[in-house]
1. Out of I, II, which one gives 2.9 for distance in nm of label points 7 Å out along Cα→Cβ at positions 13 and 101 as computed from the coordinates?
2. Distance in nm of label points 7 Å out along Cα→Cβ at positions 37 and 125 computed as 1.6: which structure among I, II?
3. A value of -22500 was computed for helix-only ellipticity at 222 nm (-39500 (n - 2.57) for each DSSP H run of 4 or more, over all residues; to 500); which of I, II is the source structure?
4. Could you tell me which structure in I, II was used to calculate mean count of other Cβ atoms within 10 Å over residues 29-36 as 13.0?
5. When relative contact order in percent (Cα under 8 Å, 6 or more apart) is calculated for each of the structures I, II, which structure yields the highest value?
6. For Kirkwood radius over Cα pairs in Å, find whichever of I, II sits highest and give me its label.
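All of the numbers you see were taken from the coordinates with simple rules; none came from a lab. A quick note: this is a predicted structure, and the numbers were derived from the prediction, not measured. Cβ atoms are built from the backbone, for glycine too; each structure is taken alone.
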Structure I
Amino acid sequence: MPDVKKRCGKLLDAATWKSILHLVLRTQLKSKLHRATITDANVEYEGSITIPTDLMRMADLWVGEKVLVTSISNGARLETYVIEGVEGSGHIVINGAAAHLIGKGHLVTIMAWGIDDKPIQPKRWLLDKENNAVNNTVI
């Protein structure tokens, strides 16, 4: 995609347009925190999921980034956005209306996606019950 960005700054010829139009962008897994434990659920908060900054860095998640949260405990799935939590605290909190679907003690998988025309090497982490990283070989 960077090649396309370079070319878009000037008038494009027919051959260049043809190469751009044949570009296939694919949505791919970019980040995954697997078997995270929800440490609190706050219905009164506006929304989002709070994730400690150390886990955000490991999984390459940004503040405000859209994530899919899936409950291993009850099968619920929801989309929300990330807000930063206290570094090293292990506290992962579901906020707002999502707390009606996923509650304290639930095991969840938190995933984010990237879009590119080339394969993305995802950052995937398996967490223990205290939300410490166990390994990065989880599929």
Structure II
Amino acid sequence: MARAGALLPLSREHHTSLVMARAARRAADDSSSAACLTALADMEAHWHTLMAAHFEREEQLIRIATERLSPESVARILAEHTELRMLTCGPCLLEPVARLRRFADLVVAHVRYEERVIFPQLQSHPSIASADTPNPINSKR
């Protein structure tokens, strides 16, 4: 489904996160200490440059259109956001290789779920889908 309104930039950012997930998977498969440490640093940088703001915008949109989403879907997205925050820059008990693999797997599953399930539902909300409303998030604060 073609994206519109507030979902268009979020959908485009998903590609960047999928590229990061692929790099994390490659580093985990390489399993050299240097490759893993570089990938972990790249993941944290990716969090700060893209994912933190991306998650904030998604969560704002979910609050705007919460009546269009099932409680289970909202709970899943928020739980995955929490885990991805922890994997990228929080305290994590996983060894570096396991951490990179979990990040890669979760990003792929998370993006797929958002694109196939959540975004179509959000896009049905008039203030989110409206192409003439460049930033409906700010208007709802």
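1. II
2. Attributed to the structure labelled I.
3. Computed on structure II.
4. Values: I: 21.1; II: 13.0.
The value was obtained from structure II.
5. Biggest value here belongs to II.
6. I
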